[in-house]
Structure I
Amino acid sequence: MNLVKSLGSVGGLTLVSRVLALLRDSLAARYVGAGFASDAFNGVAFRLPNMFRALFAEGAFSAAFIPLFNKKAAGPEGLPAGYAFAERALAVLLPVLIVFTVAMLLAAWPITYLLSGGFARQHPSHAQFAFAVMLSRITLPYLALISLASLLGGILNSLDKFWVNAAAPILLNLAMIGGLWFFHGADEYETARVQAISVTVGGVLQLAWLILACHRAGVDMRLRMPRLDADVREMLRLIVPAAAGAGASQINLLISTSLAGSLLASGSITYIYYADRLNQLPLGLIGIGLGTILLPTISRLLSSGQDAAAMDTQNRGIELALFLTLPATIAFLVAAEPIVRGLFEYGKFGAMDAKRCGWALSAFSIGLPSYVLVKVLTPGYYARGDTRTPVRYAMISIAVNIVGNLVLIPLIGHVGPPLATALASTVNVAMLYRTLAVRGHFVADAGLRRKVPRLLLAALLMGATIYAFEQWLDPYLGGPLIVRYGALGVLVGAGGAVYGVACFVTGAYRIADIKALLRKRGATSKPVQE
């Protein structure tokens, strides 16, 4: 497999999705601002679907389903055996999702209370809390929709059709942008309700897209009577620990949001949410893309006895992750407030809101490399059928996060939860890396050891450039939208250009590396069986 080519396909579509998400959030900041309505939507009604997407679409279900699907498809019966397993998995998954969704709708009040950290204590108005519960009930059907979509997406990923699944989130963002642009209400509460409705509409569009894509790929799933055979029981056994392991950062963020809702002033959850959305941009482009590609690739290589190729693939994955993540980390540390100003300071989202959000973004960015490396390292466990070790380390990182929140919130307010989340993720990735190394399942090769310090130096040179340009561009970041976006484009473009040059000057990348990459450009991985 050409890892760069596959990541480019997934990353390009994810870039489109994330840019649309920034536009969506800019419109939300303009029409909803930073208050209770935005906290209710961002902290509860939208947090739950986002968490389930990360746990299932990008985490647990893929980790449990894809290796088993590949194992079946690589057997003597070929792809038909893989499709039959997928149908049996769907037969069990569908009734579970229906029951689960109904139960969640009935329990919307306590769920909202737990996720919000007790809005009722901070906002004693019964009508306000009832509003948050209503938003939660509107978005809850998305959980079932995205879980079904993740099954179909897992099949397509196993067939190396990564781009189809990567394009699905674009539909969610388009639905939400359309709702905000055309149907925003007279006040922030009406607009938050529109946001919630558009989430579920987007889920319907995503599932429909993947059903159509599977049909075009010759995969037509039939409904069967549910039956817990040995393969399905094995998948279910793997899902629960994989959910906690893959979703540690989401669980940490959920805890941070809950504590923020309980201990901090109104608007704090919104500052953390917008900061997280910006932090998720490189994570979505790099971490999720690499995780999507690496799991089926490594599991396929290991199942065919190509251990050395699997090791090389993971080395190159870490190399790519750091190449793309280190500059984003430095940029968010150096220019968090100007970036937030240019994107969100408009309408109901004021200058102080932008400043506070910028502080949260800087804190989040400290953990950005570790957020991405978790996505790169965990496939090394899942591809070998080990879901217990990542979940054990995830539990430790969650404990670190809780303690960090309780210590930091009284000291630094709403910056505490993002910083605690970053520290917890760093602890998690350190444990994952050490265990893989001790087991002999990962050894950093000479290329990776040579490039990492040079990439860091190149990123620091880029950071100095961004700091200099930031002073010059600051007056333009508060102007009309086209002016501020243009200023941000200059800031990002200048930093990117300097980073690219610095990578060659420092020797992080050499001309020979580019030539080797171009020679491999035509290489692609073979499907499990044609």
Structure II
Amino acid sequence: MDFYTELTATFADPDDWTLATVLRTHAANTPDAPCLLVPDEDLELTYAEALARADAVAGSFAAAGVSRGDRIAIMAQNSSRFVLSWWATALGGTVEVPINTNYEGDFLTHQFTVAQAQWAVIDDEYAERFAAVANGDPANGVTAVQKFWVIDTGRLDEAIATLTRAGLDAAPWDELPTGDALNAPAPAPSDLGAIFFTSGTTGPSKGVAMPNAQLYFFAQEVVCLTRLTAADRYLTTTPLFHGNATFMAVYPALVAGASAVIRRKFSASRWIDHVRDSGVTVTNFVGVMMDFAWKQPPREDDRDNRLRCIYAAPIATTIEADFKQRYGIETFVNAFGLTETSAPILSPYNVEIPPGAAGLQARDWFDIRLVDPDTDREVPVGEVGELVVRPKVPFICSMGYYGMPDKTVEAWRNLWFHTGDALRRDENGWYYFVDRYKDALRRRGENISSYEVEQVVLGHPAVHECAVVGVPADVEAGEDEVLAAIVLTEHVDPAALLEFCDGRIPAFARPRFIRTVDALPKTPSEKVRKSVLREQGVTPDTFDAAAPV
């Protein structure tokens, strides 16, 4: 098994690769089929109803002066109003700019300024953040917004008053669905459809410019990955400002003519209840969500559900078999990709995946190589190299970083997109994620994957979160010592934790230092800021396995 061969297009004509075409097609062919379920709002919309509401929102946008190609920022918690606003941008040929709800201050101003968003949809609870940074300067991205539509979560009047006092035009979001349907032609697949921001850990976040065709294609990959059909219900609990929820969960449901189920947020203790109550057949996990769900107390009715497939990024291989048995799940699937590239590496459905493997190359759609990051020369099979990617089909990858041509040229040098990720490939074509190059460790001549060490440490029942970094060695040519920063659910002796690692981690990769913290430092999009942990280094309260007893 050398390549992934299951990737085909539900909408065979690439000219149809837009959300507008997908939604209108299903609304015409299966108007009464369930489309969008939002249990927190006790709301269920058919395809016909969803199209009608989204098209009315698009019509109201246009009546307010929104033009094709305009950027509409959306900063809101998961809700039907978020989804309908997003779908309205697609129907109207405008550009969705989802904004992380944790952003404020300079982070918020930066993204609005980079994206040059002219319009915004926000939850009422965020009004004060915008008022705080609207300084009247036309170069300020927030000040440049022509109008805010405010979603009512209980503070609507106060929010509109706050924005108005700051000189910002604001109106209730609930006025939007009352407009006339836009009924506009679908945008071109090559047109810009969305700007999704990466969360930089060392520099300002970059806006990934995604054409409509790429947004469709990313969704299509998940359809094939999970074998999604119109009979499925796909649950997402991750934020809609992340691609994981939009073009890797909700949009795939649309492509397949299935039902998208949206929860406001992930709850480890109620996850299986949410799966059961909505008849969910497919869902996804990101990061430690799988581990969090697993560590909930087992219940007699855990297998009482319709769930057949979970897309996990990554799959926690140490608990995978037990997880499937406990919840009666048919299979886990995996993939590897970036917002910039879609997913060039995917795992076949219900096939035994070698431990730690991300998948196989989708050769019909992508060229990929593993190269020396200093020379761009390909490395031999089995050796670690930087993943570089280029598409074989137009517009299935990003158009670059919006408003940042220098960063675009740097990342796409030599006509390949450089991911910054270290991977290796085995002789059977399976690719394995090793680390981000900046997070890679080297100890006494051996390369160490911080990711692999983290997965083992997370296997301990008392460990809630873990981040592994390298700190300077105190011996000549030692290069790095391994430090694990952990968040615990209950007390555990560091020495006992290291004993747990014995036999699970090679001796050279075994952490020397264990540092227990209340919380890991993170970016606003919840990525661990390992640079902070490296700067903090070995603190006085850090356990040192090499210290004299």
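The value -27000 for helix-only ellipticity at 222 nm (-39500 (n - 2.57) for each DSSP H run of 4 or more, over all residues; to 500) was derived from one model only; which of I, II is it? Walk me through the numbers on the way to the answer.
Numbers: I: -27000; II: -7500.
Label of the originating structure: I.
Among the shown structures I, II, from which was the value 12 of relative contact order in percent (Cα under 8 Å, 6 or more apart) calculated? Only structure II yields this read-out.
Which of I, II yields 34, 30, 21 for semi-axes √(5λ) of the Cα gyration tensor in Å, as computed? Source structure: I. For the read-out FRET efficiency 1/(1 + (r/R0)^6) of positions 79 and 399 (r between Cβ atoms, R0 = 41 Å, to 0.05), a value of 0.45 was computed from one structure; give its label from I, II. Computed on structure I. To test your reading of the models, identify which of I, II gives 14.9 for mean count of other Cβ atoms within 10 Å over residues 263-270 when calculated. So the calculation was done on II.
Bear in mind that the values in this text are calculations on the coordinates, not laboratory data. Model, not experiment: these values are computed from the prediction. Cβ atoms are built from the backbone, for glycine too; each structure is taken alone.
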